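Got some structures for you, see below.
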Structure P
Amino acid sequence: MYDIAVIGGGPAGLSAAVQARARGKSVLVVSGDRRDNALYKTPQIDNYLGFWGITGQELLDRFHAHAAEAGAEEKEGRVLNIMPMGDTFYLSIGSDMEQARAVVLATGVVRANKYPGEEAFLGRGVSYCATCDGMLYRGKEVAVIGKAADAPQEANYLQELGCKVTYVSDKAPEHLRTDIPFVKAPRPEILGEQAVTGLRAGSVTIPCEGVFILRSSMAPADLLPGLALEEGYIRVDRNMATSVPGVFAAGDCAGLPLQVSKAVGEGLVAGLRAAEYVDQITNQKG
């Protein structure tokens, strides 16, 4: 059981982690591949105080090093859902489960537009986790929709399991096995009746029984049902508290402007307030 789970390894999430550790709280930071972070891809930053002329990758590496030095634990993976039960939040991370007393959402901007057929066939052929569900499709045709930097590795894993994989993405993948066919398509459509029967990718129809949609992270509203949004962003107050008690949000997912300085500042507030929340519920029990 962690005091605080931080979802997202960008400026907001790592700032929250550092502040929570300064208050003596145990912290788990869950994030995907760093290459998916928007900051990582920025060639030069000139408006972050004290660090002008630095690349986004260098700045992000410094943030991660600081959080690690502060004692925050990091776990690479995708949080698939968050389940509040009493004073505890259960986080499903791939096939693993972690627990925390409070949560900070720092997912960045996650586009929630679903593919045609995605919602209708969720649990009936549509999956978000190769590790969790791959064995169910051993010996079967599956399609991987790659929207994350590590998606080719996940596709390779499915192929090694014995699945017959076709990789679909809007750009050519790196490090994909040569025996996995690649189809370029910007917005595929999932086909089926009672369950998935295929994937339409541009002019190509791929027969398959499973579709693995591998995004860098889940949209906040899909992670935590009941989370209030405002104009597509998570609604927060000045304490970065969301509509769900014990859940805080910071950074790009909490609204404009989408800037590193704003994310770091909001992360500080979210980390401090999450620590205070943990103290409050701990004192109530005591």
Structure Q
Amino acid sequence: MDFSVPQERKLVTAIPGPKSLALQERRLASVSRGAGTLANIYMDHGAGAILVDVDGNRLIDLGCGIGVTTIGHAHPDVAAAAAAQAAKLTHTLFTVTPYENYVRVAEKLAEVTPGDFEKHSILVNSGAEAVENAVKIARRFTGRRVILSLDHAFHGRTNLTMAMTYRPWPERAGMGPFPGDVFSVPTSYPYRDGLSGEEAAARTIDYIETHIGGSEVAAFFAEPIQGDGGIVIPAPGYFAAIRKYCDDNGIVFVADEIQAGMGRTGTWYSIEHHGVVPDLVTTAKGIAGGFPSRP
């Protein structure tokens, strides 16, 4: 396809350039420090894999909005669809005045998510809200309260999802108290622990049985590929053993695919590489190419 911006890197000023520096001064005067950035380079437009900053520098976009713009910037088909929708209808609350597109998204998700059973989706505002709703669904379904997540996990920055997130900094430091009945359990980290998937699963299960009790657990949350935790991929066989343990103990198995899912690993969802079908899937980011849509 033809791109409106050449697909190559080109610098015409120092980085950051003078216009970015001026915007940074305005930002410091008006934007909360809580909205931090890794680079104070301000973007103006983009196409494909290239972003153009306010000073005219062309930069390769390696961040993709943290896995959001996976089909590139300003794709003409996406831009045309967004413009057509904006001209037709911008917003109604689906639970008050529903519309077809919501239904179409749910139908498509039923096609591409793992499993051949009947499926249903709910669309919410963010990945963290998707995780919180998965917690509510699992607790309501099981009548239990305990939520498990893996060491090195990242599930979000709301109060509940911070409790499910493993590392103390920068997400959790000084942010407590957090909701109770949320526990981190050992994961499979073959690069560091040297364990097979089955051995690592046995360690996880022993920890659950020793410290918590499987009969108390509502849901087991797992990122099939941990992103913020260091790109950790469990050893083969780990999730199959955990899936069996969840089945044997009436625990809802949740695949948090918000970062890794939506075609980023060669399958629609990364859990498919493990031959495991989850009970619930949370997905976001790449599903909408940067536009609002979070199931």
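Read-outs throughout are calculated quantities, based only on the coordinates presented, and are distinct from any laboratory measurement. Here the structure is a predicted model, which means the values were calculated and not measured. Cβ atoms are built from the backbone, for glycine too; each structure is taken alone.
Comparing P, Q, where is percent of Cα pairs over 18 Å apart, for residues 103-166 alone highest? Max of percent of Cα pairs over 18 Å apart, for residues 103-166 alone: Q. Source structure of the calculated read-out (mean count of other Cβ atoms within 10 Å over residues 7-14, 11.6) within P, Q: Q. Highest-scoring entry among P, Q, by relative contact order in percent (Cα under 8 Å, 6 or more apart), is P. Supply the structure label, taken from P, Q, corresponding to helix-only ellipticity at 222 nm (-39500 (n - 2.57) for each DSSP H run of 4 or more, over all residues; to 500) with the calculated value -10000. Answer for the origin of the read-out: Q. Taking FRET efficiency 1/(1 + (r/R0)^6) of positions 87 and 199 (r between Cβ atoms, R0 = 41 Å, to 0.05) as the criterion, the highest value among P, Q goes to P.
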